Structure I
Amino acid sequence: MTTETNTKRASVAVDVRVPSRVAWRAVTDTRELQIWFAQQVNIDIEEKELSFGGKYVPFLRYDDRPEQEIVSVDADEMTIAFTWPLRRRDGELVDTEVRFRVTQMDDHSRLDVDHIVGADDLSDDDLRNLWTLLLNAYVFHMEGASAWVRPEFTHKRGKDFRLEFWTTTKRDEVFETLTTVDGIRGFFAPQVKTIELKEGGVLDLGWDKLPVIEVEENVKFVHGWREVADEDPNLEVRWELKEEGNGTRVSLTEGPFSEPVVLSTRSDYDGWAAVMNDFKRFLETRRHPIFLSILVEPHAEKPAAATN
């Protein structure tokens, strides 16, 4: 990122039903950040000191210890900017900059996020997955929701992966949302056209037609997945629902891959985690998916360099 013409910016705003001082504390307090942002965090806004890492941070391996730096902070205006070295999918560490701004609205607070990266350093969908994961976690934490999907970015290898969450939503409503055009449009794919809910049917997402492999009402829904199949054209995505307590346990399994892979290096790993958090968000609040709210566009301003 050496010129003013080769950067882009991901921008998004989320609303939370808490006072602005609470929303601000959640982005500037060590303990708060450890809950929703990163497993290991130390921050001192007075001294402009910041470090974070751990297995829950997207685009950083759990054993990475890059140096972050607070570029600017204004507690009165509730703004903070910091450098964030990210690791691209090819393994290279690149400089990026994140800016948070908290604003008090009439009956809620708003967190605005800008993330400036090299134009070719992360794909648009990588940026959207990253902030869908983090900001759903922020909203869930602020509003007292139950545990969310928090994938681990480690060196774990496997021929499939499994992600899950618990929701207060009843199982029949989860199944209906998962297997109807209106439901899929609400949390995942607004382009979806049709779904034939039977073995041998077709799920037409608008950009791809996927085979429906197995359906058991209120229990499971299995379909093919070719979006990032590469050398695994027979990938399956298996959704399973189980009544648990006064709600539903929702799990997703993708596989099998032809060979064991480092799961956290695959875009479908963090991609499905992002989808599942937006699914939980939609089930419990009917809010618009964060993934679809994130705008990525060219940016003319050169970001601050990280100190390494």
Structure II
Amino acid sequence: MQLTNKIGVIVDSFRLPVREGLKRAKAVGADGVQIYAVSGEMDPANLTAYDRSELKKYIADLGLDIAALCGDLGGHGFQDGEVNPSKVEKSKRILDLAVELGTNVVTTHIGIVPDDHNSAVYANMQQACEELSVYANSMNAYFAVETGPERAVHLKSFLDSLSTKGVSVNFDPANMVMVTGDDPVAGVKLLKDYIVHTHVKDGYQVQPVDPKHVYGSLGYEGMDHEKIAKMVASGEFFKEVPLGQGKVDFPAYFAALQEIGYKGYLTIEREVGENAEADIALAVKFIQGYK
């Protein structure tokens, strides 16, 4: 197996200001970057036309591409119909920014897709995602839903209900291993028509966990939220670890991506750890070992 995919890094994983993170991404050997564009200096509302042009030039001058932006707005995704109109509009502005900066992918979390297709929450999510899907499709772009909150077969069923592939998939194998216990290789093959971006992350499950404990869900009161947060942070349910130290079968995962003809980015995400930069540098070398 010989990977030809470019390697990306989530700039925010360095826990530095954006421009410092961009320089670090270049230093560790990345080809491109993903940047959170929800608040602060990267909020579309805070970026003038000059700011956008200057940032695009800064990234290009470093010899980097933009693999994607992250537009995760939190708050159970698009489960709440009352706040969806404002979240949909902000999501559109993030996609506008992405296209302006040179990428056509915005990754996001839409919330856990309910099992009950007739529920109000399912209808809220479907309505919001349909609007986003049509908008993205009109720009030859994608809102890419991150895997993990539900099993791949259930996510595919939801995506199949939309009229376009403007809402597609950001495939994260570690989330599946850590939370749902789903098989990333089978997931890649099942979601092959939707995968437009991927994360490269590793981890393992400590004990089975209800995804609602991890991601939350509108109206869910299953346990004390503060207690759940502490359990998640402490690694009682799962642990994210440097690449190669968890349960993601990377040879099989990379082979599956090759099998479906995926040509996009392999973007490194490191959400924990005391020395994220060192872990990211090792992750770049880990992926390069398959090239």
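Here are a few things to note about the model shown:
- helix-only ellipticity at 222 nm (-39500 (n - 2.57) for each DSSP H run of 4 or more, over all residues; to 500) from the coordinates reads -12000; which among I, II: II
- Largest in relative contact order in percent (Cα under 8 Å, 6 or more apart) among the labelled structures I, II is structure I.
- Here the criterion is FRET efficiency 1/(1 + (r/R0)^6) of positions 106 and 234 (r between Cβ atoms, R0 = 30 Å, to 0.05), and among I, II the highest value is seen for II.
- Label whose coordinates, when FRET efficiency 1/(1 + (r/R0)^6) of positions 26 and 154 (r between Cβ atoms, R0 = 41 Å, to 0.05) is calculated, return 0.95 (choices I, II): I
- Looking at mean projected area of the Cα convex hull in nm² over structures I, II, structure I comes out largest.
- Comparing FRET efficiency 1/(1 + (r/R0)^6) of positions 114 and 170 (r between Cβ atoms, R0 = 35 Å, to 0.05) across structures I, II, the highest value is found for II.
- Origin of the value 3.5, where distance in nm of label points 7 Å out along Cα→Cβ at positions 162 and 194 was derived from one of I, II: I
- If mean count of other Cβ atoms within 10 Å over residues 82-89 is computed and equals 13.8, the structure in I, II: II
A short reminder: the numbers here are calculations on the coordinates, not readings from a lab. Keep in mind the model is a prediction, meaning the values are calculated, not measured. Cβ atoms are built from the backbone, for glycine too; each structure is taken alone.
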